[in-house]
Structure I
Amino acid sequence: MKIVLIGYGKMGREIERLAMGRGHAIVAKIDIDNAADLATLTAADADVAIEFSNPASAFANIMTCIEKQIPVVCGTTGWLEKKKEVEAATKAHNATFFYASNYSIGVNLFFRLNKMLANLMAPHKEYDIYTNEIHHLEKKDSPSGTAITIAEGIIDAYAEKNTWVNNQIPGSNEVAIWSQRESIKPGTHTVKYISKVDQIEITHEAFSREGFALGAVIAAEWVADKKGVLGMDDLLK
């Protein structure tokens, strides 16, 4: 499979290592120094693009791939206010767009566990909800896309909740996300339900970037011959 890497930081390099180890070819590496090169590529040059750049450039990168009919697997977070535009463009161009806030198989199982627990806890109003995310100092967006997905899973279970807030005391209709940036931690996410008498807690802690990178490569392998707006739920089915 011919892969274009968009974003060649630590994650891009890990994706490159794993993709080549699985027999794929990296036909282009697009980064800040050669960003214009993306516009010169065509669908004949690449089977799929894997996009892990930054919030400022992700939208333009994705739209370029969609317009050129290059299937794109995106893991960049912090740009999702424009996601509906991407989804509309994907349908208009009969293109392929795969997005996940987190590509780790373990995290996606955690998302399902989070929803199950939220549905169990929703009738028990004596419990306050607390979510926390910890990432490395280089992460540019806050809260993380993973933390937002977790909060949305909780909101879906609570009729009285309709939004989340970051690093703020929540109102009765809000789920609080508390974000921390520490050293080189690749990612830790915790959900707690706290009452006066006890506490229930679930946590996912990543030990390296490898799980995220491998999931992105697996998604690229899976999505190359598909059309539409897709995500990890589709892949895991």
Structure II
Amino acid sequence: MHPSEVVYLEHDGKVFLVNEKGDGPQQPVEGRMTSEETFRFPTKQELQEMDLDFIEKETLVLRYTGITYTVVKAYPKVEWPRDWAWKDQCASDNGVHPVVRGAIYRSLHRLVSKVMVCNDGGQVLMGKVERGHFRGFWTLPGGYMDHNEHPTVGCVRETQEELGLTIVLDDVEPVITQRVFNDEGISFVSFTYRATWNGEVDELTLQTEEISEAAWFPAQQAFEQAVSHFDREALRSLL
């Protein structure tokens, strides 16, 4: 049976794995479909018995089919984990326990790119969302970045898709915000840029299944009604 609490040690892209008996380090086999042996993260007691010291950083919780696992993320006190497993190799080995693969997957940042479209009157353009986390609320244009997409490209693409508006970004630094919102440990990073446009909302072509309406708001009002943490942090820079 898998322990209810384990320790996720990571150093320079490598992780410490043990077998079911707690022996490690173990190496995953990429492409392995079946395995008589399962590799997992060690427990605190197992690490203590190996004299492997670490510094605890944070805790995340994984919930699978009614079972809850606590994963303590920690930084090991080692110079170079030569014999440890590269974390990117764990995903393709079915002998690696889902807790390991799930924790590693959650350690990867989710990247979001957004834009504050402003006019010369100090107003900000926002759209009312029809789906996703913020359905029914006003947000800045933007969304998840595509793989291998620069954030300056992502927010321009999203604004075109959502509002039918082609923008050119202002030459100012983006507001970069990072946050983990719950005990699942997924980290979001947002890049919010600025653009200037002095048109009217009736000139826009909305992607109606995603954005029900668009409107200009004074910066203070936009900030007060924003529900996204990333939107609020970006709009704060205008106040």
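Each reported figure results from applying straightforward, stated rules to the coordinates on display, with no laboratory input. The structure displayed is predicted, hence computed values, not measured ones. Cβ atoms are built from the backbone, for glycine too; each structure is taken alone.
A few remarks follow.
- Label whose coordinates, when distance in nm of label points 7 Å out along Cα→Cβ at positions 16 and 200 is calculated, return 6.6 (choices I, II): II
- At a computed 0.25 (FRET efficiency 1/(1 + (r/R0)^6) of positions 80 and 224 (r between Cβ atoms, R0 = 41 Å, to 0.05)), which of I, II: II
- Structure (I, II) behind the derived value 1.52 of Cα Rg over 2.2 N^0.38 Å, for residues 32-71 alone: II
- log10 I(q)/I(0) by the Debye sum over Cα atoms at q = 0.07 Å⁻¹ from the coordinates reads -0.24; which among I, II: I
- Of the structures I, II, the one that -5000 was derived from, the read-out being helix-only ellipticity at 222 nm (-39500 (n - 2.57) for each DSSP H run of 4 or more, over all residues; to 500): II
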